1. Taking 1.18 as the value of Cα Rg over 2.2 N^0.38 Å derived from one of the structures shown (I, II), identify that structure.
2. Quick check on the output: 2.8 is distance in nm of label points 7 Å out along Cα→Cβ at positions 204 and 220, derived from one of I, II. Which one produced it?
3. When distance in nm of label points 7 Å out along Cα→Cβ at positions 36 and 132 is compared over structures I, II, which one is greatest?
4. Quick check: 30 is what I get for relative contact order in percent (Cα under 8 Å, 6 or more apart), calculated from one of I, II. Which structure matches?
5. Computing distance in nm of label points 7 Å out along Cα→Cβ at positions 108 and 428 for each of I, II, which one ends up highest?
6. Tell me which of I, II gives 50, 43, 33 when you compute Cα extents along the principal axes in Å, for residues 92-307 alone.
7. With FRET efficiency 1/(1 + (r/R0)^6) of positions 52 and 140 (r between Cβ atoms, R0 = 41 Å, to 0.05) computed per structure, which member of I, II shows the largest figure?
8. If FRET efficiency 1/(1 + (r/R0)^6) of positions 124 and 212 (r between Cβ atoms, R0 = 30 Å, to 0.05) comes out at 0.20 when worked out from the coordinates, which of I, II was used?
Structure I
C-alpha cells in the first residue's frame, strides 16, 4: 500500500516537471493583434451615408412680372421640355406690345418718307402723329394721377394694415402672457397664425395696389416715349432731308424695333414652359397673384442628372480620384446603382476637415429620387490589386524584412519583399498571400512556430 502511494507521488511530480518545461506553457504563447492583407482596390472599406441630390435645379421666372392666370403643374409632377407650367394675364403685355408696334410703325413711316424725299407729306403725317402722341400723353398723365390718388387712399391696403396691426398687437399681448405662463402654447401659435395670415393679406393688398399704379406708370412711360419719338420724327421731317437726318430717322426705327421685339418676347412668353425634362420641386405662385422678380415661380429638378456628395477624410482622400467607380446602395428599397466620381474638392472644409467628393449616378431610373438616403462605397478599378499591409506589421532583421502570419495554431515568420510605401501601408510583392492574416501588434517574445492568442482582429 505504501509502495503504491510512493509511485503515484512520483508520477505526479514528473508530470508537473514536464508541463513546466513544455514549449507550450503560458510563457510561450504570444498575445497578438492581427489584420487581413488588403488589396489596393479595396483599401477603403468605408461606407459613406448621404442623400441623393441633383446638379440641375432650374429656377423658372417669367420674362416679366404679371398676374398668374392659370397653373398647369403641381409639386412632384414630372414634366417634359416645353410642357406648359403656367400662364400670365396678357392684358398689360398686349397693351405694351400694341404701343411698341404703333411706335415702330410711326418711326418706320417717318423714315420712309424722309428718305424718299416726300418731305411735305412726311411733315403733315409727322405733325398728326405728334398730336396723337400728345393726346395720349395727356390721357396717360390723367390716368396716372387717378391711379396714384387711388393708391394713396386704397381702402384695401388700409383695411389690411388695420387688420395686421390688430393681429400684431394681439400676438405681442399673447406672447407676454405666454412668457408669464398665463396662456397655453396653442394660444400663442393661434396668435402667430393670425399674424402671419394678416401679414400675407397686407402684402397681397400692397402688391395689387402697387401693380395698378405700376400699370398706369407703364402707360405714362410709353406715352412719354411715343411722344418723344413723334416729336423727334416731326423735327426730322421739318428739317431739310439730308444724310444726317436720314441716319437719325434710321436710328429711331432701330430703337423702336428693339422695343417692339422686347414687347413681343414678353407677350409670347406669357405662357411659361419648362426648359428641361424633370420634376416640379417647388411652386411659389397662386392664381390671381402677381409673380416676383426675387422668388422663382417654379423650381424644376432634372431627373437625369442625379448625384451624391460624400465627405472623405484626409487619410482616404489620397486614394480617391476622378473616374473611379462607386456603389450606391439604397437601404430603404434594397436597390443598388453604379456611379462615377466626377469631382474631388482640392481643399478640405475648414469646419470639419473633410473633402467633398461628388459622384454621378450612371443609369438612374424612376426608383431613384432626390433626397433618398444612400450608402456609398468606393472602388478604384485603376489599381493593380497589389497586396498591402500596415507599415507597423513589418519587422527588420538586418537588411531583411519579415512579418508574422497566422498559420493554423502557430505563427509563421515570413520574409517579405517591399515594393513601395502607400500612405500608412506598404506594398508587398512577395512573401504573403491576399488571404493571410498578419500580426500588426504582438508580444516581444514572438517567434516562428510559436502558439498565439488573438486579442484583437482589425
Structure II
C-alpha cells in the first residue's frame, strides 16, 4: 500500500494522541484537511488491513493506535535485534479461552467447508486422491519447489518425475505423498502426541536430511533465513515444549483453532533440524480430518501473507497475520472437496485401493479406441477390463472409470498417463460405438 498525504496525516494524528474517530477528524481539521466520517472510516480500514493501524474495541469504544509492523520489518533482518523463543506464548495460552481465531471466523470456515461430515474416516478416504496432489503441490511450492500442479499429479499417480527437476524437489513431493497417505489411512486411530509428530516428520524428511535427524529432536543450533528469530538450542527444553504443545492442543475444542495452533507452534518451536514448517502444514490437517471437516490444502494460502505471518509471530509474538492467512486460504479452498461429500464408504475405499487399475483402464480405453478408429462403447469395454470382479465391486469400478473417461479433456489427460499426441488423436475420434469382437 502506498500512503497518500491524507493517510500520512491520519497516522500523524494517531501518533500524536488522537485515538478516536472524532479526535482524528479534529486533528485533520487543525491541519487544514477536511474529510467526511465515511471517508475516514474507509481510510482507517485500509490502514488497518495493511498493518499501519491497530483497532481496539467496538462501536463508541473503538480506539486506534499506530501499528509498528511495517516500520519494524522495513529494517533488514541482519540489522534487527535478535529475538529468542518466547516460552510465555505457549505457557500463557489457555485452551478454549485464548483465541487466535475469532469464534465468528471459525463459524465462517465451517460454512465454507460445507459443515461436518458424518463419518470422518470415509470422508478422508474419499478426498485422499485430491488432497494428495493439492497438499503435496501447495506445501512444496511454499518451500520454493518448482514442480507444477500437473507435474505433481503425474508424479503422485504414476511415479513419473518431471524432466529437468532437481532430485530433492521430486523427493519432497513423494515424501508429502507418504505422510498424507499415512495420516488418511490411520485417521480414525491417530491421537496426536509427540511420537505421532515425529513419525510424520520422519516421512516428510526421507531422503532430504541425515537419517539420524529424521523424527528426532534437534541437537544443533539453527537460524532462519530472512529473520532475526533464534530458536531454542537445548534439546531437553525442545522436548519439554513439544510435550506442552501436544498437551495444550488436545484440550482445544474448536478444530480450526486447534489446527492453527499446531501449524504455528510446530513451525515456531523448530523442534527438528529441518522440515518443521512442512510438518506443521501436514499435522494441522489432523484435527480437521478427525472432525470430518474439509482439509486445509494450502492451495489458496497467499505465500506472502503466510511467510510474513510466521515472521510476525516469530519476532513480534503476533498471531493476527498468520491467522488471517490461514482463514483466507481455508475459505478459498475448502469447497474443492464438496464433490466428495456423501460418497459411500466402501466405494471411496475401493477407489483409493485400486486407483492404479482404474487409471490404467482409462488409458487402455483411449488406446483401444484409437486402434479401432472410433470411441468404443465404454460400458462394454470396461466390463471386459474388470472381468475378474463381480457384483457391486465391478459396478463401482466400471462407474468410476467411465466417469473419468467422460471427463477427459486437454487439461487433465496427462494425469492418467495419456500423452498429448495420443489424447489429441483420441479427441478427434467419432462418437462411441460397440467394440468389435
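1. Numbers: I: 1.85; II: 1.18.
Structure of origin is II.
2. Values: I: 2.8; II: 2.0.
Answer for the origin of the read-out: I.
3. Ranking I, II on distance in nm of label points 7 Å out along Cα→Cβ at positions 36 and 132, first place is I.
4. Of the options listed, only I reproduces it.
5. Sorting by distance in nm of label points 7 Å out along Cα→Cβ at positions 108 and 428 in descending order puts I first.
6. Numbers: I: 88, 52, 24; II: 50, 43, 33.
Comparing all candidates, it corresponds to II.
7. With respect to FRET efficiency 1/(1 + (r/R0)^6) of positions 52 and 140 (r between Cβ atoms, R0 = 41 Å, to 0.05), the highest-scoring structure among I, II is II.
8. Working: I: 0.20; II: 0.40.
Going label by label, the one that fits is I.
Values quoted throughout were computed directly from the atomic coordinates according to the rules given, and no laboratory measurement underlies them. A quick note: this is a predicted structure, and the numbers were derived from the prediction, not measured. Cβ atoms are built from the backbone, for glycine too; each structure is taken alone.
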